[in-house]
1. Using Kirkwood radius over Cα pairs in Å, for residues 58-105 alone as the calculated read-out, with 11.6 as its value, let me know the right label among 1, 2.
2. Which of 1, 2 yields 3.6 for distance in nm of label points 7 Å out along Cα→Cβ at positions 114 and 218, as computed?
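Values in this text are rule-based calculations from the coordinates and carry no lab data. Given the structure is predicted, the values throughout are model-derived calculations rather than measurements. Cβ atoms are built from the backbone, for glycine too; each structure is taken alone.
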Structure 1
Amino acid sequence: MSAPVPPVPPVRLAVLDMAGTTVRDDGLVTNAFTDALVAVGIAPDDPGNAERLDYVMSTMGQSKIDVFTQLLGDAGRAREALSAFDASVAARVDAGAVTALPGAAEAIAELRSMGVAVCLTTGFTADTQARIIDQLGWHDAVDLALAPSDTVRGRPHPDLVLTAVLALGVDDVRHVAVVGDTTSDLWCGHHAGAGVVAGVLTGAHDADQLATAPHTHLLASVAELPAVLRLTTP
């Protein structure tokens, strides 16, 4: 017999990840990482690339500058790699490589119609995030968009969620739902004290991987989120 699903608190803010949760990237991130490694002198056929890609996949959702710093062990090379990564992502976004996942736009609209504010978060830089939002035409579809910065740490730290809480005037972190496709997303929500911490199966990590991180729900996609919240959110 499965464990009962915990009661859902009245949610006032949904903090939603982008790539893999609301946005389909079709290999955008992994291809851009390969381009970034080439930019710092690591050939595509370098024998260490399989291990590097494993690390990239395990850290999906985290701040890209943090990932490059850990991967390359040098802050200067990490910044150079990040610049190349952003340029690669920008070129692919401009070529139409980024689209909304099925049901994502509808879920965002439904959440806001329920009185739930929506914040989009990412491990990309703010410029890359803005470019993706512009490509999707989502500037007016959400209440806030946040990316890691010098003063806001990326996942799995709680900063992105707590910054959204402060910016949007939410009184209690338990009234927040955090949704993402990686264990870093779930740890971020857990560390922030969110009442709902939901993993989705549309991105980088599968159900077994997501199950290793604290969560309240595992959903097939973000399209299921409004139904999870509807019963208790007036």
Structure 2
Amino acid sequence: MISYSSKFRSNQSEIMDDFDLQGASMKVLLTDLKTVNKWLGGNSVTMNGISKLLDETPQQQQYITILDVGCGDGEVLRQCEAWATKNEVAIRLVGVDANPHIIEEAKERSKGLKNTTFMVADIFAEKEKLPSHDIALCTLFAHHFKEAQVVQLMQKLENEAKIGVVVNDLHRSRWAFWLFRIFSALFLKTKIARHDGLVSVARGFKKQELVAISKYIHGKHQIQWKWAFRYQWIIKSNN
């Protein structure tokens, strides 16, 4: 039974946190996650954050390098390429994920992407060196971790990003929890996606929790609520 608390973030685990997840179940799960973001407008929050950072930053380099941590099947990077083409922005894309099976699937689903690389990496490994980048994306990734780990993650991303970080994650809300239960019953094919989606909402954030975390991160912060039950957290680097 998946529990929800308005006061505390859930400690329940998501099935997709298993780095050995692979095969047909993994592929259908990734497709279900794409369905969720398509119909609930989640990726637009990330694209809007990129635009905001670039609007506030004088462009001197020939191209912008975007790093997507916890990239999954590469859907966010595919959206980035479409956005860049529409807005005539020259970009290079890098996706990292700790699950090697998911990275292989990302490469397969993203064959048409130009100037794009994928790599297996544990973002929390002390000696893990991230590729040089201007903007780091953290889409539906931070909620997988406890607050201390989120602080560590954001400090690392903000320290290494030349321009800034765009975080797109879930608002922990009872409305979101029950609405997702209805949505998933109608549109999602896998029990894993239905389970993990509810756990994700229960592990999401209240705004005051993100504000508390932001006090440990340098840089200029902007945290805004977005539909559907998302928070857009933009961190402009001091680098």
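1. Derived from the structure labelled 2.
2. Derived from the structure labelled 2.
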